[in-house]
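Take a look at the structures below.
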Structure 1
Amino acid sequence: MEKVTIPKLLQKKRAGQKITMLTAYDFLTAQILDEVEIDILLVGDSLGMLLLGYENTLPVSMEEMLHHTGAVCRGRRRALVVGDMPFASFHVSDEETIRNAARFIKTGAEAVKLEFCGCAIRRVKSLVEAGISVMGHVGLTPQLVHQMGGFRVQGRSEEQAQKLIEDAKAMEEAGVFSLVLEGIPPQVAETITKTVSIPTIGIGAGAVCDGQVLVICDLLGLTGKKPPKFVKQYAGIREEIRKATQRFKQEVETGQFPGPEHTYH
């Protein structure tokens, strides 16, 4: 099983081969995604909403991110693992940013992801100079949800679109090896993808990006909520879990389980 590396991702862009990325938060999911040869496993701070019950990603701590990153790293053999830098983990200083990012690398991740904000460019430069690989993130950046007034599509006006293109170029110049483009019109994503030499990975940015990412819980139909427009549900696992646990409850209550075949003799 050939390991996915950053140079190989760059080769895929140049060859016109699509890159696959999914979020993963635990050992077993990481194993499964690795078996089907997903290229990148993102330990996203979305785990705060999906696994920990927070209202948004802002309360997620470094300790929570590292806990789940370690589990994912132990479950994969092939995929590249990227750890999401949580809110306030890279905003104070270059030194603190490097310390926090280094903890992801020591846990087993190959790179960290950093959402675009006012300090993003200098933080990326400091990380790259320290030898830490960085994935950038522009467009709808969940850590700025309050400034954006909610989870809204970005780049619809000409001014906003130009700003996103400039942000993407600046992130590339700072040294990121790839860019997540979230919640932007496809024509803006296409311009960015053609302008930068690094891979772009879209989520709600159309089919023109060099790769695509989805949140695993959305893909599997685990949330029980109506998914965003850009999500395609490939399974209905929540309903399957509900049916299975309901059968367990009924069989225990009626004495069907455990049967003789489940009993030691």
Structure 2
Amino acid sequence: MSQEKIYMYGKHALVEALLSAPEMLEHVYLMEKPDGELAGLIESTGLAYSRFDSKTIPRGVEREANHQGYIGSIRMGRLVKDYGTFISELEVTNDTALVVMGELQDPQNVGAVIRTAAAFGIKGVLIPEHNQAQVTGTVVKVSAGMAFRVPLVSIGNVNDTLRDLKKRGFWMYGLDGESKQSIVDEAFEAPSVFVFGNEQNGIREKTLELCDIPLSIPMSPDCESLNVAASAAIALYAWSTKHENALGRPWKGGRSKKNN
């Protein structure tokens, strides 16, 4: 995987990469000469760039890709970490939470979950190598560049990974609409792992059995369910309200503990 190259698209994602993680970029391709902030970032990082047009689009970029004239190439090994390396370097506290993707198929959902994870202080998004939509240029673009703000981690077998995290003191939470345990009532007092399942079938049965607490999101009976991206946003928001330190600033949705 370290040699595999992906392309990211769009000015916003490219600027975010240059600001947050320029070492992940290998080359920049532009339809117009850079100016303003983008020109300054390219110059300050010393990154090479090339011009292209509709006839000279970089090889490997789909012609229908919505790149808006901005393309960056990245080696996957620079963007997606190995689980063993990641977990050995992770400092685990009660304010630590991880996300495990359980066979999501839609790149739009993968990108949206990554963006949400970054927003709410999640320390890593774990992505299975099989039966799962992988990180692509579309995923990076949908994440609004947040793929460079939260560690993305490649894992083999989901269940084996959950067992390893259990041994390290994590509690497993699986989003399951049939659960009688509401996410509103959970205190999230231990290091947490949130498992989000497949868009159509949810979390696999054997995986759900490994979850310490299946959680449901209370909602009107007029709505059958939420899609996985919306469910992830609600779940991670609920967790973050109990962990203001994870956001790096006092929680502003109510009184901070410092003022109690």
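Throughout, read-outs are computed from the coordinates displayed, never taken from laboratory work. Keep in mind it's a predicted model, so treat the numbers as computed, not measured. Cβ atoms are built from the backbone, for glycine too; each structure is taken alone.
Observations
- For relative contact order in percent (Cα under 8 Å, 6 or more apart) computed as 15, the structure of 1, 2 it came from: 1
- Looking at mean count of other Cβ atoms within 10 Å over residues 78-85 over structures 1, 2, structure 1 comes out largest.
- Identity of the structure behind 16.9 (criterion: mean count of other Cβ atoms within 10 Å over residues 54-61, calculated), options 1, 2: 1
- A value of -13000 for helix-only ellipticity at 222 nm (-39500 (n - 2.57) for each DSSP H run of 4 or more, over all residues; to 500), calculated from one of 1, 2, originates in structure 1.
- Origin of the value 7, 29, 35, 18, 6, 4, 1, 0, where P(r) over Cα pairs in 10 Å bins from 0, in percent was derived from one of 1, 2: 1
- Looking at mean count of other Cβ atoms within 10 Å over residues 62-69 over structures 1, 2, structure 1 comes out largest.
- Origin of the value 4.4, where distance in nm of label points 7 Å out along Cα→Cβ at positions 22 and 198 was derived from one of 1, 2: 2
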